[in-house]
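Below you'll find a set of structures to go through.
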Structure P
Amino acid sequence: MLVSEIDLINILPSIRNVITVGELRTLFPKVGNDALMKFLKRLILKGTLLKVKAGLYATKNASLIDISYKLNSETYLSFDSVLSKYGIMGSVPSRHVAWIKVGSPKMFKCDLGLISHYSINSKYFFGYRTVEGIQEATPEKAFIDICYFLSKGKHFSFNITSEIYVKDFNTQLIEEYLQNYPKRFVDYTKKLIEQCNG
């Protein structure tokens, strides 16, 4: 049995334009492995699919967020990827998305851009919600995550004190989140908030 490109193209939007080899095998169970690999190769050569990494493919219409979540669903979207979405910062990351995870940090580069998975201690892995099937930090937690990584020496492509509109935050939620952190970090974050307000 041959795999139909039209069938696959019709299915892709319903799975956010990102697909794994395992999902292809499920969709086309009667197709042998060799035929499936030849089919994938043909779609890549035609430009219908892009190879993100071994076993993971996407269309040019796929978002980096959907690709990232398929790479590792035990993450949450954070940093400027969240703040720009809600209009809380001026600059918008165009070809980069940043996620928080527990475990080793990882970076993935594909034709659509850069995906960064930053590692955090499990006790700070909170403050996220599910929005349209994707786990993302609340804007307040995304800001705290930025402060946390700044305190560890991480540099960002944006200026936290001039590009983030802290007046739009729920200050009560920030206070609630900060109760989970050591006093030194709480003081550091509050000082940054004052600088942002200045």
Structure Q
Amino acid sequence: MTGYSCDWRGRGDLIHDPALIDRLSALPVEAFAGEVFRATRISLEPLAFSTRGGRWGRDGGASVLYTSFERGGALAEISFQWSRLTPLPTKPAKLHRLRVTTRKSLRLIRASLPDFGVDSARLGELNYQRTQDIGEAVAFLGHDGLIVPSARWDCDNLVVFGDNHSVECELELKGSETIDWLKWARDNGILDLPDGSVA
């Protein structure tokens, strides 16, 4: 998909960067099949997609499900997000193990992020504009998954795009466990609080 100068418009008349579309279209497409992890609040449906926005999707944009290849990746992300709340949530988190398959995933490795306008050293910051551009473009191109480096843990994450994920592909809850996220976050250096204290 090269040689054009027009804008590409997706849902809600979102204008996609043609150069970004070109770069993403040049990536190899891969299928994924395996188990991933997702951490949520106790009451949240673990297989529910969201359009509320995040690192790889805009508010009101693509329907996404954020998962991680490792349990630590899922717990690190929810611990970071909850650690920013005042007061800190004291209820436990729920860690879910999911079986997921995709047919048309793209993979971005950390070393390639600068080619897409993302400073890999600043991936953990809260400026999501460029990564949201990428996620929305991936969904616009019809891909059902995006494999990306975790911003919080030494592993990869899988972002599943609900609008493109076929009903013939797997998305199954395999198990759940309750996690004391405060203890986990303290033990892993995400929260610097003494045991038994809550800010």
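From P, Q, which structure was helix-only ellipticity at 222 nm (-39500 (n - 2.57) for each DSSP H run of 4 or more, over all residues; to 500) = -6000 calculated on? Write down the numbers at each step before the final one.
Details: P: -11500; Q: -6000.
Going through each structure in turn, the value belongs to Q.
As an exercise: volume of the Cα convex hull per residue in Å³, for residues 94-189 alone, calculated from one structure in P, Q, equals 118. Which structure is it? Checking each candidate, the match is Q. One of P, Q was used to compute mean count of other Cβ atoms within 10 Å over residues 54-61, and the result was 19.2. Which label is that? Derived from the structure labelled Q.
Just checking, which of P, Q has the largest value of FRET efficiency 1/(1 + (r/R0)^6) of positions 30 and 110 (r between Cβ atoms, R0 = 30 Å, to 0.05)? Intermediate results must be reported in sequence, preceding the final value.
Numbers: P: 0.50; Q: 0.95.
Going through P, Q one by one, FRET efficiency 1/(1 + (r/R0)^6) of positions 30 and 110 (r between Cβ atoms, R0 = 30 Å, to 0.05) peaks for structure Q.
As an exercise: Rg/Rh (Cα atoms, Kirkwood Rh), calculated from one structure in P, Q, equals 0.98. Which structure is it? Answer for the origin of the read-out: Q.
Relative contact order in percent (Cα under 8 Å, 6 or more apart) was computed and gave 28; which structure, P, Q, did it come from? Value 28 for relative contact order in percent (Cα under 8 Å, 6 or more apart) corresponds to Q out of P, Q.
Every number here is computed from the coordinates shown, using simple stated rules; none is lab data. Owing to the predicted nature of the structure, the values given are computational and were not obtained by experimental measurement. Cβ atoms are built from the backbone, for glycine too; each structure is taken alone.
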